[in-house]
Structure P
Amino acid sequence: MQQILDREYPCCMSEEQRQLRVGVLGAGPISQAAHFEACRKAKNAELYGICDVAEDLLEKVVAIHAPEKAYVYYDAMLADPNVEAVIVAVADQFHVPMALKALEAGKHVLVEKPMGTTVEECEELKERAEATGLVLQVGTEKRFDEGIAFARDFVREEMGEMIALKAWYCDSTYRYTMTDALQPVIEVSDKARRPERDPKADLRSYYLLGHASHLLDTARFLGGEIEAVRTRFVEKFGAYCWFSEIRFADGSVGHLDLTMKVRMDWHEGFQIYGEHGSVIGKTYNPWYYRPSDVECFSERDGQYHMPLGADGHFFRRQVEGLADAILDGAPMRGANAEEGLAAMRGMAAIARSAETGEAVRLSDVEGGV
């Protein structure tokens, strides 16, 4: 195995074709289904290294994806001067400590969502990222959905002041029937490192961290800063449902629906009502690599506007956005540390409000979900 782990592949990239050298920490499902391919397909990045403590799993994914380097030990990958950025794609509970180690080693970071599991650790990571001056991007890849980005531009440039926003993220009981047909065969290992406590032992927390992070970030991306939430929660027939009334910083109102799982197809989207127009969006299961269908109505010309032929590989575009920010100093298109912290505050506020029935200000919350 060590021979496999040490081998290098010749690099024929010229200076004119400069690519960001990315190391991926974690060879689990999200890396196999998204990050490895995204790095390989990116026009300005390469899958330089893969790191995982499970040597049997590492050997399998190395054979498939052929990185230049493979590492059993994270410290070894961080010590490699050729690694410029790290994708942290391990269990949620490891996100902050592993991202902190990467920053301390001078590496830029793309950390999977959620940025962390508590407000306090997300604050620590945000402060550290700002102190180092390194790029830290949170993996809410829906910001790279060109349909959603088109809607955001319309809201900012044409719609005028927002009146209200509704957004929903409803996972389907048929999700895995669909995704198993779309995703590659996922290799597994009994030696994979897992948190001490099984995250799925508390499904309310597990679902909020895994899915409310997307819903809140999309609502904030489209509508701006969220000040407070008031949530009603119901658990019935194995389904978990959070209905949240939200107040935006600009005084507009909103409603968020997170339901796990609906007895229907994947159901995700948004509606936005504004001073001079409106937006309706339908978002698809991400593994279809299909951008959101959006219809933006403008009173300026009395017509609907919508993108056509948009690029639907959100994970590849996410890596390319990271590379643009690092290599060219381009404005960051992904969620930064401040936005990752805002999503964590939103999740904590939803959890507190669901317990009390009272409105909770995001600025007042502490802890996790």
Structure Q
Amino acid sequence: MKKETLNIGVLGAGPIAQFAHFESCQKGRNVRLYAICDTAEDLLNRMKAIWQPEKICTDYAQMLADPNLDAVIIATADAYHVPLALMAVRAGKHVLVEKPLSHSMEECKELDEAATKAGVVVQIGHMKRFDPGIEFAKEFIDSQMGNLLALKTWYADNNHRYTTTDNVQPMPIKSENSRKSGTNEKENLERYYMMAHGSHLLDTAMHLGGKIGSLRARLRQMADMYCWFIDAEFENGAVGHLDLTVKIRGDWHEGFHIYGEKGTVFAKTYNPWFYKSSDVECYLEEKQQYLRPLSADGFTYRRQLEHFADVILSHIPQKGTNLLEGMEITKGMLAIKESLEGNKTVYLDQLNGTSF
């Protein structure tokens, strides 16, 4: 009989797991929270009491050895994403790994080879693809818009971000026994903001505009503000402008405009923790009409997980960010770094640098 539910193990019981992944596993129509793994026993026991998984463990290898486990969500510090994903795919488990995938092209290639050999699905957690407004825009671009002329997309985090999120998120349960990464990811804010936020911006640009051929970046830093303006050329001939600005003075500001042969897309995207779908208007010149979806279900983390399970259980095409796309995002971030260092346009297929 066809299996209808995917048994999920969540690795890491920190804030992102508590805010998004545990609830997604409970609410998802085709998934079950089968196991939670964390090295902090006190935190693990609290999560067991709240979320009631089938199993808990402090040993990741032990969780991976369980034949009833189908897939793993990796919700750990960025530096461990690929090493821990490698362990899972080599154990024959499917993987949904939090973004950013990696800071290293070598890591990405190693994971791609291992996943191909194991025949498992790996998806990177760029949950914005499962914003129903963005899904509507993607369908319009692919089916009705014709050739693309240009794409403008922006991602501007604001200085009141944590005031907002602290009000809408539950208080995270913490433990003094939680394993520390050994590195301070926020020590280099330029690198941290690019990987944490720039990876989302690049994913949206590539998802809607196509594969990027070249990038030329400028960066201005003032006080605690970082602003990247990035000119892009897409392989399909479209031109693009990407704006990544962190700690703007004002509200969260994210969205995109896309101009095409037969129409235009205008979109405003909200702070992801509101679980509110993007406001999207798609204008079709042939009918001289705007198309606008209601998109009531904005729980992108749950929708992302349900799709991941559908890919595995029903063998549907993967719409989430796959490994090759994750590698292109890593390559794009490296190209931005190289462009800034050399004050030049960088072609992604001629990239020199391989890691941050």
For the read-out percent of Cα pairs over 13 Å apart, for residues 98-153 alone, a value of 73 was computed from one structure; give its label from P, Q. Q
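Taking FRET efficiency 1/(1 + (r/R0)^6) of positions 202 and 290 (r between Cβ atoms, R0 = 30 Å, to 0.05) as the quantity of interest, name the structure among P, Q where it is greatest.
Result for FRET efficiency 1/(1 + (r/R0)^6) of positions 202 and 290 (r between Cβ atoms, R0 = 30 Å, to 0.05) over P, Q: largest is Q.
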Given that distance in nm of label points 7 Å out along Cα→Cβ at positions 50 and 82, derived from a single structure, equals 1.6, which label among P, Q identifies that structure? P
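Bear in mind these aren't lab numbers, they're just calculated from the coordinates by the rules spelled out. Being a predicted model, the structure only gives us computed values, none of them experimental. Cβ atoms are built from the backbone, for glycine too; each structure is taken alone.
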